[in-house]
Structure I
Amino acid sequence: MYVEIAAPFLRRCASNKYDLVYCNNGNTTATAVMVELTLSGPELIYNTSSIPLAGQNGNVLTFNLPDVDPGECASFSVSLIVDCVADLGDLFCVEAHIFPDTICPEASAFWDGSHLEVEGDCNGDVTFRVSNTGTGDMEGTVDYVIVEDQIMYMQGYVQLNAGQDTIITVPNPTGGPYFLQTEQRPGHPGLNVPSAIVSPCGGAAAASALQFPNNEADPFVSIHCDEVIGSYDPNDKRGFPLGWQDAHYIEPGQELEYMIRFQNTGTDTAFQVVVRDTISAMLDAATVRPGPASHPYIFEVNSTGVLTFRFPDIMLADSMVNEPASHGYVMFSISQQPNLPMGTVLENNAAIYFDYNDPVITNTTFHTVGHPFTTIIKDPSPGSIDLQVYPNPFVGEVNFHLSGVAAAASTRLTVVNTQGKMEYDTRFTGSDYVLRKNDLTQGVYFFRMEIEGKTIASGRLIVGKQ
């Protein structure tokens with residue numbers, strides 16, 4: 001089963017419509033189909049839905065669906081009220097999980113049976129609970145990274161037995177947003193990448209919380225997060241995740257979700273709306289998955305990678321007559337072309353046609369392919385040397401911190417560019433070294449650390465835009 005959920009915007013003291021699309025991508029009829037919606041906080045309140053609400057347990061809403069034949073798709077909507085106590089900029093998420101959620105390929109023989117889940121909470125400090133809810137003990141470690149706003153705060157590793165959990169506490173003097181991402185053990189079935197966002201936590205809400213990907217790579221899970229807004233440009237385009245720092249870094253292979261919003265600000269009803277999106281050659285138009293929308297549409301894609309979303313007979317009211325009914329949107333997902341070079345910039349915009357008027361051109365979104373969180377921590381066996389590199393990408397300077405190295409050991413650090421030309425070669429003693437940008441230009445570099453001629457660590461560095 002496959003599900004997607006989206007909403008065009010969140011407004012407080014008002015009902016906000018979430019649209020869900022679901023499909024059976026298997027080859028047998030799905031029975032006992034059910035969707036669970038998990039709301040991120042008590043400020044989101046169930047109002048109405050286009051199908052009956054089967055049950056509610058705290059912040060979890062349950063909807064029962066009819067049998068779904070192979071290849072069949074359908075949709076429904078749910079309206080949630082954002083409580084008036086919410087502040088502008090507050091972040092709220094809704095997770096849609098459709099059942100049955102069987103993963104068809106068998107698990108790898110190398111999988112140890114573990115399954116990690118992450119929860120975040122704010123109780124003065126920020127706490128992240130990492131749990132192994134699987135049936136097996138972890139036979140090795142996995143790395144995690146914690147980001148504070150736009151700064152890499154800490155890196156580490158976990159190894160948990162079945163049923164065990166650990167709590168990672170982060171002091172939170174500024175009240176800012178924090179994000180933790182880890183990974184599953186090798187061979188884990190599916191595409192699950194455990195992560196959690198805590199925002200805000202005592203301070204002002206921050207848009208940076210939307211920079212990070214949600215844990216929704218498995219097709220049976222979809223998560224939509226957005227901020228409570230006031231006024232905004234009614235015809236725009238956004239790409240999720242927004243990407244880290246000013247360069248909007250995303251991982252190689254990271255799937256992107258685009259939302260195109262439109263509003264009829266004219267003086268009469270719009271009978272037809274057409275959205276055309278010319279896909280960048282860096283994106284694979286063959287992987288497009290049309291997603292939720294405010295109104296029924298016809299989707300087309302031609303051989304040159306132009307996507308067309310046609311809303312016939314939309315009867316979109318003009319904003320002066322009926323402001324709530326003057327809005328519309330459409331969402332779709334798309335993958336990167338394989339093996340894009342580091343530093344590749346993915347740009348995209350769209351044209352919106354209201355009836356036969358000239359098109360409205362949206363803003364241009366962009367993302368940069370890189371490694372937002374270069375986590376380089378060796379498996380911590382006795383006597384090993386662990387390395388932390390932060391922040392990475394960096395603008396002014398980057399910190400290297402070694403654990404387990406003798407205080408008098410001489411470490412050689414070399415940095416080369418993508419053509420293999422040496423840019424930096426130095427030696428230092430002790431556990432810490434700060435590399436300053438100096439003459440390094442924006443782009444990707446590779447570093448290596450050696451002690452007595454033996455490589456102890458290597459990885460990538462990304463110099464961001466000043």
Structure II
Amino acid sequence: MSRLPWRPFAALVAELLLAAAVAGLLLAFAWTRNVVFDLTPTREHTLSDAARRAAARLDRDVRVTVFFNGQDQGKIRTMRELLRRFGEQSSRFRFDMVDLDRSPLLANSMGVVNYDTAVIDGYDRRLRGVRVTEEDLTTELIRLVEGRERVAVFAVGHGERDPGDTDPRAGLSAAAKALAAENFRVERAADLRGGVPADASLLVVAGPTSDFTESEVESVRAFLRAGGGALFLLEAGAPARVAGLLASYGLAGGNDLVVDDRNRLFHADAFAPQVSLFNEQILPYTGAPPAILPLAQSVNVEAPSEPDVRLAPFAFTGNDTWSDAERISADGRPPVFREGIDKRGPVPVAAIARVESAPAPGAPGPARNGSVLLVGDAEFATNLYVGTLGNRDFFVNLAHLAARTEELISTRRSATPGGTFSQLHLTAGQARAIFWSGCVVLPAIVLAIGGALGLRRRRRGGR
């Protein structure tokens with residue numbers, strides 16, 4: 001009986017060990033460098049930028065206890081996966097999954113009576129009854145970190161758009177809801193003569209049609225000197241005192257009409273320009289789709305009469321837009337650029353003025369500077385438009401910029417568009433390209449190939 005050579009077996013063992021080592025290294029690399037490809041249209045398996053930022057801000061331990069229904073395994077998996085994604089963003093985020101029916105004592109001690117609700121413990125606080133959704137968890141994490149609600153006051157006594165109005169076209173209820181999800185408590189003020197509420201961090205004036213009184217103007221000035229933030233959304237032809245207040249801080253509306261014919265939405269006119277360019281030192285780029293501003297005017301910066309004011313435009317339409325200086329197109333005439341009269345893009349549609357504030361007597365730390373933002377449109381924030389493209393992100397980020405909470409400027413999960421708008425947004429050029437390629441070019445290619453094959457067979461048959 002001949003003895004088999006040992007060298008082939010040694011080589012085989014060495015190859016197996018090498019393969020095992022390579023596999024182990026690949027597994028270790030995959031474990032430490034986890035990469036997930038989310039190919040769903042709405043990226044439902046990926047946290048939004050806002051959720052990631054909220055989790056990353058945690059500097060203390062936070063524990064989320066979720067009480068579930070043991071009979072609903074699908075929902076349990078969904079909630080666990082969502083919590084796991086939050087946990088990947090911060091080692092401070094921890095969670096427990098508890099069957100409500102099997103742990104009644106724990107549920108009673110935490111005040112829980114409903115399935116699929118959570119209790120969040122952290123920052124010496126306990127939040128009960130939290131829904132296990134990405135938006136609700138993000139909102140509650142922001143509240144925990146900041147320790148208090150910010151107050152956003154909407155002026156409503158001068159014909160402004162109203163945050164309590166649910167009208168599908170003119171109301172601002174959807175925009176107010178978006179602010180509430182960012183830890184703002186939304187309040188309304190019909191009369192500012194007594195001053196802006198002392199606990200307010202943001203004043204919103206959206207499209208006033210009648211003028212402020214002199215005492216209301218002085219109230220706004222005092223609010224800004226105290227370090228408050230104001231967001232003015234103004235159409236062309238703003239009331240005189242409101243325009244004068246902004247002019248004293250170097251902000252002025254152009255009383256023109258911005259035209260964007262190339263990027264207009266399919267079956268829409270050219271008077272809803274896209275805001276696609278930003279001064280990223282003021283409003284960082286977040287990757288959100290461009291906002292659209294229907295019937296917008298340009299915004300200009302001028303020499304302010306108030307002292308210690310720093311000015312800058314920060315949001316612009318594209319290079320291929322222009323402003324109709326005399327609003328001729330608003331009378332129903334086709335938009336035509338007039339050299340020497342109209343202005344070519346990029347057209348500034350938003351600007352900011354930082355107002356230096358004196359420190360309050362006895363207050364610790366440096367003074368908090370006030371902020372005034374002017375946007376040349378109010379309709380983009382209405383219920384009709386706020387869910388379109390990047391309008392909601394643009395409005396909420398403007399609010400954070402004015403309220404000096406720039407760390408919360410981010411991109412949120414897409415909202416369902418309202419009104420007559422579809423979730424698929426196409427410009428007129430994109431729609432034409434899809435029509436010609438899908439309905440003309442491709443059928444023509446198929447017909448040409450079929451005709452060529454038929455002609456070839458006929459010639460062969462003739463032979």
Structure III
Amino acid sequence: MHRSALFLLLVLFSTTLSAADKPNIVYIFCDNLGYGDIGCFGSTKHKTPHLDKMAEEGLKLTSYYAASGVCTPSRAALMTGCYPRRVGLDNPDPDGAVLRPVSPNGLNPEEITIAEVLKDAGYVTTIIGKWHLGDQPQFLPTRQGFDSYFGIPYSDDMTAREGKPWPKLPLMENETVIEAPVDRDYLTKRYTERAIEFLKENREKPFFLYMPQAMPGSTRSPYASPDFQGKSDNGPWGDSIEELDWSTGQILKALKELGLDENTLVIWTSDNGAPRRNPVQGSNLPLSGWGYSTAEGGMRVPCIVRWPGKVPAGTVNDELCSTIDMLPTFAALAGADVPEDRVIDGQDIRGLLFHPEQAKSPHTAFFYYQLDQLQAVRAGYWKLYLPLDQKREGLNAKRVQSPARLYNLATDLAEENDVAEENPGVVNRLTVYAERIRADLGEGDDFGPGVRPVGRDETPEPLVLGE
């Protein structure tokens with residue numbers, strides 16, 4: 001299909017949507033789940049029949065990227081449609097890019113979130129799950145566009161311990177701690193039950209359900225309810241994933257029973273790739289590398305999109321897209337305006353969702369940041385790792401020397417065959433893209449003009465039961 005004809009179709013579709021009921025949106029965001037951890041993306045260890053059926057009934061996005069290989073920056077990007085550095089949530093010093101309990105940092109309330117965009121368009125908004133964008137009152141979801149909140153405010157491994165002023169892992173209802181410590185075995189089950197309650201209560205209104213699951217999570221031994229413990233072929237990691245599959249099945253079932261199925265866009269994905277563990281737990285195959293890195297396995301995540309009658313069933317699209325695209329895409333679907341008083345890095349990808357066999361990526365380039373360091377850039381199927389004298393490795397202070405490397409991801413998902421010498425023109429072109437984003441956002445302690453301030457509370461207090 002010619003691009004002009006495709007554009008006309010999208011305009012007509014948008015006009016139809018604005019005249020009819022606004023679509024409901026459900027976004028399920030798993031924690032640390034790898035590209036190869038579910039059946040329809042190649043897993044042979046985990047039984048995921050509900051997700052596999054969801055893919056059969058919808059679309060697989062196979063070049064869908066989190067905007068960071070770690071959780072807080074990744075979630076900031078999703079919420080704001082921006083690279084984490086642009087909203088100040090990438091800097092590892094002094095308070096950590098992965099926010100800890102009682103951190104003074106958080107998502108700046110001046111940022112505009114997906115929830116705020118949709119709320120202004122008449123949506124009921126809720127988050128059920130892991131927030132991890134600040135635990136101080138002004139940073140909580142109910143101050144960032146969500147009508148309600150039920151979940152834990154940060155990672156499941158951030159529990160009370162000696163030498164740190166961390167409270168027992170809290171479960172929150174809106175802005176109040178209702179349990180501490182929460183029983184992590186039951187988080188997936190309780191989140192699912194609460195999500196179904198939300199669907200029933202809001203079936204007559206357009207709604208946005210953001211469901212950032214806690215599992216498989218950050219602990220060495222992930223959690224699952226008793227019905228799933230010991231049932232998989234891959235220990236606690238597999239148990240937790242198979243319960244996540246069950247959870248998705250329950251939500252899809254509820255949408256059908258409530259008559260909401262044909263007016264609800266459901267997107268299922270992960271915040272970053274599976275981390276390296278010994279013995280191995282998760283899988284990012286056939287991609288290279290592990291979570292918490294800029295390797296493909298660190299930032300490319302499985303993504304399934306389902307909307308009967310709108311998203312073609314049984315389709316696959318391998319065009320470049322990202323979590324940063326959700327804000328402009330959801331805004332377009334809701335007939336809402338994208339903020340014009342600030343830079344939004346994401347793009348409207350309705351074309352990829354509704355015409356996956358013809359549409360192309362709207363991105364000229366995509367940038368891979370390791371916390372505050374730009375490490376790689378992708379354009380089309382080319383991925384260039386930039387030459388760095390002090391390349392940041394993982395989440396610690398380790399630095400290594402790293403030469404320029406170029407990979408063709410169309411034929412080399414494992415990033416094994418460096419073709420930089422044979423393609424100097426490609427290297428030069430992608431280097432120019434990198435120079436442009438560095439001029440805008442800077443790097444390390446050199447903040448460019450496009451960086452906005454992080455939220456900051458100089459007197460943070462721990463969350464307390466009943467408060």
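Each reported figure results from applying straightforward, stated rules to the coordinates on display, with no laboratory input. All values derive from a computational prediction rather than experimental measurement.
Here mean projected area of the Cα convex hull in nm² has been calculated and equals 21.1, so which of I, II, III was it run on? Before the final figure, lay out the partial values.
Numbers: I: 24.8; II: 43.5; III: 21.1.
Among I, II, III, the structure yielding 21.1 for mean projected area of the Cα convex hull in nm² is III.
Quick check on the output: 0 is helix-only ellipticity at 222 nm (-39500 (n - 2.57) for each DSSP H run of 4 or more, over all residues; to 500), derived from one of I, II, III. Which one produced it? Can you show the working numbers first?
Details: I: 0; II: -9500; III: -7500.
Matching structure: I.
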